[in-house]
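Q: Have a look at these structures, which come just after this line.
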Structure I
Amino acid sequence: MFRSFLLLAVLSVLAAPVFAQDSVPAAAAPAAQPLCTDRPTKSNFACTVPEGTVQLETDVGNWTRADSGGTRVDTILYTSPTLKAGLTGSTDIELSIAPHETVRTRTAEGIQTLHGVGDLTIRLKQRLTDPAGQVQIAVLPFVKIPTAKMGIGDGRTEGGVIVPVNISLPKGFMLTFGPEADVLADGDGHGHHAQLVGTANLGKAVTSRFTLIGEFWVARNFDPAATMTQTSADIAATYLLRPTLQVDLGANLGLNQATPAAQVYLGVSTRF
């Protein structure tokens, strides 16, 4: 079952989409279209990169702390770029990889530190609705290629599909949902299992440049060894320096012991 799912996901990511395409209106040339990103929170958005353009979205710094019993794990991403290319007026392809990260594990026996490249993730986003509509929906299949060494990654190929839903509300509010289904490697390394993820995200455009965002995230992992639920409350802000350059910062706060206690980050996005 997993092999069939993975094959479909790979084909979706690498092949041209078969969905009906809606062209970008002539008045909205790529250079004039507003910057729209999947940063800074865990949510994704239905918007795609304009056809023929390239967009970079990256952490400038990202630190995560996780505690379990007497073990503390700090993960530091020095950058974590996602490079997107617009294939059509409603489709883009996206590549994400952390070129260097540090994982530091502290136990009663001492400290172990690992350095190296992260895993590569390939995604294809297909917008299904009119970008001018009040409700926008996309489908976003992805595949994770295990390029990281063990201890930084799990050495296994994984994948999933996300369905971003954006609803424009009065007075500058935007409500976003992100149902997601993943196929993850079992903790014992001998198979795969399902994970279901959901996000509820509310953004408020305070000014034409400044936006505040609040989010609730939950993931239910059905590993055969033990089913686990993670939840977090996330906050973030973005500021548009110019129409194609945005900076952001945010923090994710774990709400139970299974979730990393804290994550803070600073990022930037731009379109070429």
Structure II
Amino acid sequence: MKVISANLNGIRAAAKKGFFDWMLKESPDVVCIQETKAQIDQLDAEVFSPPGYFRYFFDAEKKGYSGTAIYSKKEPDKITTGLGWEVADSEGRYIQADFGDLSIASLYLPSGSSKDERQLLKMEFLEKMTPILKDMADSERQYIVCGDWNIVHKRIDIKNFTGNKKRSGCLPEERAWLDQLFCMPEHKPDADSETAVENPIGLCDAFRELNKQEHQYTWWSNRGQAWANNTGWRIDYQVISPSLAPLLKSTSIYKEKRFSDHAPLIMTYDREL
């Protein structure tokens, strides 16, 4: 099973850059998209309905903003949209597809970089997500939560760690939340952690299960020469149930062609959809 997560920063712009042609060549079982920046009635063109795929959208109420989507080869048993609170639902930040005992979701966590109010909203979002993610970790179902989480986890996940420690996406409290998310109950805190982990959730960072290398980024600022100099951040994840970790086969970040300021994250699993 191949699963792709991609923040497209506008699905219509990405389509013009060849995203769907590339997607068909990759032939993934599921594609989770963030930042569609479109309403479904704007996506009638043939390119947005690639052959062999079912498609599902959760649009933001504000036109040209946010939004998530899922494309899948197999028709899901169920589609769920929203998380039950205003910003998650009015901004179209979560859509989930269920296939038997497996759930695959596309999540777009808020950024707090625009102003202080949005950072407060982001932290509230993380607080509300915590029990939901804990339920996923404890469930007999298997979960893959794909998306732009807008947080780097460790020093290895960002080119300029020291210079960004006071910026949204690299704040100590945000990274501590990811420590909690990825820490197993039986594990001691990582040496890179700045605070002790309390009440660990126990989900897994699928990419880091397979790839421990430096300079593995999924987002680059459009300012300056960030892309050319690989001055990036790894903020796109596939967060998975622990039972899926032994089934991971391969991972890659696709950078041969740019569809947006993010690069698609590709994971393959040794199981059927």
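We did not get these values from a lab; they are worked out from the coordinates using the rules stated. Fair warning: this is a prediction, and the values are worked out from it, not measured in the lab. Cβ atoms are built from the backbone, for glycine too; each structure is taken alone.
Q: Given a computed value of 17.4, 51 for Rg and Dmax of the Cα atoms in Å, which structure among I, II does it belong to?
A: Matching structure: II.
Q: Follow-up question, since we're still on this one. Computing distance in nm of label points 7 Å out along Cα→Cβ at positions 57 and 161 gives 4.1 for which of I, II?
A: For distance in nm of label points 7 Å out along Cα→Cβ at positions 57 and 161, the value 4.1 is produced by structure II.
Q: Between I, II, which one scores greatest on distance in nm of label points 7 Å out along Cα→Cβ at positions 65 and 129?
A: Once distance in nm of label points 7 Å out along Cα→Cβ at positions 65 and 129 is worked out for each structure, I has the highest.
Q: Work out which structure the value -6500 belongs to, where helix-only ellipticity at 222 nm (-39500 (n - 2.57) for each DSSP H run of 4 or more, over all residues; to 500) was derived from one of I, II.
A: Source structure: II.
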